[in-house]
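**Q** In the part that follows, the structures are each spelled out as structure tokens.
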Structure P
Amino acid sequence: MLLPWLYIKKTKKKGRGVFTREAISEGSIIEIAPVIVLPKDERAWIDKSLLYNYYFLWGANNEETALALGYGSMYNHSTSPNVAYQMDFKAETITYIAWCDIAAGDELCINYNGDEDSQEKVWFEI
């Protein structure tokens, strides 16, 4: 499931990102993205590829990796995100939810640390 008014657009600083043509209300489900789960022994290979910047740590102990389909791996990072995400390891999905009201034309961003309030730097900010 993916809201039909979402689209991908290039940004000035972050490459491509997810944007909305219509306003989205806080608490609305934006997307339920299926994931492809990769076994932990393939992580070293992925870390050496372009996919390094697009995967999620996966599983109870973060030993696996997952690539989100749909727009799931295209949401950019922000320490002031307007989208939260929840992983469902059993269903192998990630649900993206509006963390606040989002205006038409806004970029949809998540906090890559998995905690919307985290101010911790991520690998590309260090």
Structure Q
Amino acid sequence: MNAADLFVKARTAAGKAYAPYSKFQVGCALETQGGGLFTGCNVENASYGLTICAERNTIFHAVAEEGPDMKIATLAVIALGHEFPPCGACRQVIAEFATPETVVWFLRDGKPVSMTMAELLPAGFRI
């Protein structure tokens, strides 16, 4: 799947976000190496620590469907009305299910930006 199609799916997912506190509606779409396509959105909670980001929601959905060996081929994240890459916690979770070549897409100055996982999180935690 190309980046444009992933952004469309991520934007649709963002429209379903539950974000009454931050007002940041974030959506994510990912394709697995096995060809699966998954989407998710952020779901906030009054107790902020219980909030789940769109990227983690999507990844956990993919693992629940494909199992613990799921690997991300490419991932796109978009926030309605805002632009930013995945947060640090999400970068670490993406890294857990990515290869160094996994491509992560986000918007910067209105344009799609792609980075490999190695570029996005060069010194991620590993055991």
Structure R
Amino acid sequence: MNITEIRITPADGREKSLVAYCSLTLDDCFAVHDLRVLQKRERLFVAMPCRKRMVPCPDCAAKNIVHARYCNFCGSTLADRSRDEFAERRLYVDVAHPVKESFRNELEHAILSKCASIQSFVNGIE
């Protein structure tokens, strides 16, 4: 599988650890959006796209985020999940992720190299 295109969008600076957003195309036929480049302890790394885990309302079955107290649709009180270990650990769920470590390393290297070249270009203009 070849990475045929990488698009980097620098972050606006509102979130301290967020450096950039990234979209990529694989084999000119599959796109993945909303990857994030994060700065943690002097190291950049790539976070995969994710979404908040949802739970159904017992009354109307509408989906609500795990820690919601009331249903967004009908207003019913939801079960208290604040002490639920599983909910605490799995508040976010990956939407897409590499299965093999070798491909994750290749992906991270390609994205971080592109970020570095864009950063050096921007620093050269200033």
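Taken together, the values in this text are just the output of simple stated rules run on the coordinates, not laboratory data. Just so it is clear, the model here is predicted, and its values are computed rather than measured. Cβ atoms are built from the backbone, for glycine too; each structure is taken alone.
**Q** So FRET efficiency 1/(1 + (r/R0)^6) of positions 69 and 101 (r between Cβ atoms, R0 = 25 Å, to 0.05), computed for just one structure, reads 0.90; which one of P, Q, R is that?
**A** Only one of P, Q, R returns 0.90 for FRET efficiency 1/(1 + (r/R0)^6) of positions 69 and 101 (r between Cβ atoms, R0 = 25 Å, to 0.05), namely Q.
**Q** On percent of Cα pairs over 22 Å apart, which of the structures labelled P, Q, R is highest? Before the final figure, lay out the partial values.
**A** Details: P: 33; Q: 28; R: 51.
Comparing P, Q, R, the top value of percent of Cα pairs over 22 Å apart belongs to R.
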